[in-house]
Structure P
Amino acid sequence: MAVKKVKKAEKAEKAEKAEKVDKVKNGDRVKVEYTGTLDDGTVFDSSEKHGAPLEFEIGAGQVIPGFENAIVGMKKGEEKEVKLEPSLAYGDRNPQLVKQVPKAQVPVEQELKPGMMLLMKLPNGMQVPVKIVEVSDETITLDLNHPLAGKTLTFKIKVLEISS
């Protein structure tokens with residue numbers, strides 16, 4: 001009888017280990033399919049649009065926190081939908097990131113109009129999208145907030161692969 005109890009315990013331990021291996025955890029590389037939508041249903045991004053699944057390392061800060069947190073604990077093949085408040089996505093809009101700059105500092109070949117998006121090069125070499133809010137004879141008002149800042153985002157996610 002003691003042998004049966006030991007074998008049952010070993011089987012339970014193996015099943016528990018197998019379950020833990022199959023769930024996404026910190027340090028794993030994952031491949032996921034996803035579709036991101038706004039509250040009005042507008043699709044703002046998807047793996048289909050990029051023609052390939054999104055691949056990244058959990059815990060490396062390569063994606064927004066809420067997206068990463070939603071994937072932790074999922075299993076291969078599992079699907080879920082998650083709604084992220086701005087604090088877990090691109091943050092709230094920051095009014096201090098709306099800047100007025102002299103028109104001469106913005107070199108472009110076309111007429112600048114409110115609503116246009118430009119790429120602005122930062123001192124570290126990174127390029128960030130900025131939105132033109134207002135154009136006057138002398139100045140341009142630029143919004144440096146991320147285009148999705150202040151927005152609630154919904155993601156449909158499917159885990160395709162998990163590797164340690």
Structure Q
Amino acid sequence: MQNNKTSDILGDMERHFTTSVYILHEERVLLLFHPKLQKWLPPGGHIEKNESPPEAARREVMEETGLEIAFTKQENLWVKRWNASSFERPYMCLVEEIPQHKETPAHQHLDLIYLASPLGDPTPNSPDPIQYFSLEEVEAMKSDEEIFEETQETIRHLLKVEAAIV
């Protein structure tokens with residue numbers, strides 16, 4: 001019998017498809033304070049019925065930050081034909097364990113994570129706390145208390161890569 005690593009990771013739990021977007025601007029990353037989780041996170045949320053992942057990512061960013069974005073493209077091949085066409089592919093994907101909250105049972109998010117930059121004015125607008133953070137500010141946060149450790153790891157990677165390009 002073949003060992004299926006994906007099933008080992010995913011298990012039998014209910015799954016929701018989601019998107020997150022790391023918005024990079026001037027060697028800083030935009031994070032918002034998630035009121036339920038009490039942590040700094042990139043904007044994102046659930047993919048709605050009949051919505052593509054990039055559409056969901058753009059919508060969530062607009063709803064949560066008021067920003068229009070341009071994705072950082074990392075395509076191996078871009079197809080545009082009458083019968084098939086490409087859409088922006090995520091930078092990475094994560095399986096995230098979501099604990100029970102009130103009446104909602106524990107479940108998993110299959111998170112399609114994009115990179116983007118703001119189009120036009122980079123100033124976000126949100127009723128929740130939101131700001132751009134430098135790598136030093138992200139590193140100063142307490143892991144798994146103020147920010148998830150994997151969020152710090154991702155930002156560390158992204159800002160070091162961006163700094164090397166600039």
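Each reported figure results from applying straightforward, stated rules to the coordinates on display, with no laboratory input. Owing to the predicted nature of the structure, the values given are computational and were not obtained by experimental measurement. Cβ atoms are built from the backbone, for glycine too; each structure is taken alone.
Which structure, out of P, Q, was distance in nm of label points 7 Å out along Cα→Cβ at positions 86 and 134 calculated from, if the result is 3.6? Value 3.6 for distance in nm of label points 7 Å out along Cα→Cβ at positions 86 and 134 corresponds to Q out of P, Q. If we compute Kirkwood radius over Cα pairs in Å for structures P, Q, which one ends up with the highest value? Going through P, Q one by one, Kirkwood radius over Cα pairs in Å peaks for structure P. For which of the structures P, Q does the calculation of Cα extents along the principal axes in Å, for residues 22-77 alone return 32, 22, 20? For Cα extents along the principal axes in Å, for residues 22-77 alone, the value 32, 22, 20 is produced by structure P.
Taking distance in nm of label points 7 Å out along Cα→Cβ at positions 118 and 142 as the criterion, the largest value within structures P, Q is that of Q. Figure out for me which of the structures P, Q the number 1.0 belongs to, where distance in nm of label points 7 Å out along Cα→Cβ at positions 30 and 54 was derived from the coordinates. Value 1.0 for distance in nm of label points 7 Å out along Cα→Cβ at positions 30 and 54 corresponds to P out of P, Q. One of P, Q was used to compute FRET efficiency 1/(1 + (r/R0)^6) of positions 70 and 110 (r between Cβ atoms, R0 = 30 Å, to 0.05), and the answer was 0.15. Which one was it? Value 0.15 for FRET efficiency 1/(1 + (r/R0)^6) of positions 70 and 110 (r between Cβ atoms, R0 = 30 Å, to 0.05) corresponds to P out of P, Q.
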